[in-house]
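Heads up, there are several structures right after this.
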Structure 1
Amino acid sequence: MNWRSKQLWLELITGARKLSNFFWALTVFLGSLGFLLVGISSYLGTNLISFVPSLISFVPSLISFVPSQPIPFFPQGIVMSFYGIAGLFISCYLWCTISWNVGSGYDRFDRKEGMVCIFRWGFPGKNRRIFLRFWLKDIQSVRIRVKEGLYARPVLYIDIRGRGVFLLTRTDENLTSREIEQKAAELAFFLRVPIEIF
């Protein structure tokens, strides 16, 4: 939800609570649990995942991935256990970022008060709340920078006198070049500053 009027520009930023993050956290958790079960099965010499073939029997191509013979603990079982434990740690990290909603916050440009407030939630600790506040008159320009590489895409910044540049678009925000240009033009018009392209 965003709010724009002649005097106020408020843009809410979604953080880690996105559908794609939920999907990857669940996928990594289930995959690492499968690796760990295979590793423990090879250590104990029993088949702890005997229920899996009956669950996936409706997809014949997946049956080939379920081992019909026990695998030796050294070295395959150890490697599977290591991947399972590492995956559980990664999954735990993903679930923590989702529950803390890291990266969420808002950008508030208030022409009536002449203030800009940028707020983000970070990781727990001393700097959990990231709150930046500065004068609107200190904004020199709105910048569009095209990040080069395999997935080249434009990114939106604001240039603050004496404080450098601040990123306004999320790194995973999938806006087209036209949408970024339109957003930059609207923000520059609202702030009454020029647009710079790098």
Structure 2
Amino acid sequence: MDFSLLTDAMSSQSYEKIADICDDLMLQAATEGIAFQDEWPYAVHLLGQLYVDDINSARFLWKSIPSAIKEGRPEVVAAWNLGQRLWMRDYAGVHEAIRGYDWSLEARDLVASFSELYTKKMFELLLSAYSTISVQDTALFLGMNENDATSYVLQQGWEADPASQMLTVKKQPVVTEQKLDPGKLQRLTEYVFHLEH
């Protein structure tokens, strides 16, 4: 089985492509009747699906993995543990699952990138859902200790009240860039010209 596309995606840190590449390779192997179960990178495949937030596909992949693989590869179980936390919306548990396993060299950068992406996603969730939130809850959502979480959000413009241990969320102004469509400008010009003449 040729995993060069997957290897290239991993080395170029194109993690958003991993799930599709693995899915395509798995279909190709199945149509050609190639036995691939022993050499298949199940953990990377699961992590790739979680990276693109495709939890349903990750669930189906998990169900299709043979029991012997699940029992013999702890990293596959660790990847699925991460998927379960995402499925249950156990925000703090996601960070625990990331830190709770010593990932292989093959998966370490992918997991680190996922962790960074997930922290940003949780920050955006907090930004949209709260006007004030406790330091403790913020730390749980962001998977950090309270000092690091406070520093992180203060850098984003939030305000902290040390007495109450509460954070005030500062919404970032939404900047919308208007793009001028030449076709619309032409129609407007013709319309104004028509009105004047």
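Computed from the coordinates by the stated procedures, all read-outs in this text should not be read as laboratory data. What you see is a predicted model, and the numbers here were worked out from it, not measured in a lab. Cβ atoms are built from the backbone, for glycine too; each structure is taken alone.
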Which entry (1, 2) yields the derived value 19.9 for Kirkwood radius over Cα pairs in Å: 2
Entry that produces 24.9 once mean count of other Cβ atoms within 10 Å over residues 40-47 is calculated, selected from 1, 2: 2
Which of 1, 2 yields -20000 [helix-only ellipticity at 222 nm (-39500 (n - 2.57) for each DSSP H run of 4 or more, over all residues; to 500), calculated]: 2
Identity of the structure behind 19 (criterion: relative contact order in percent (Cα under 8 Å, 6 or more apart), calculated), options 1, 2: 1
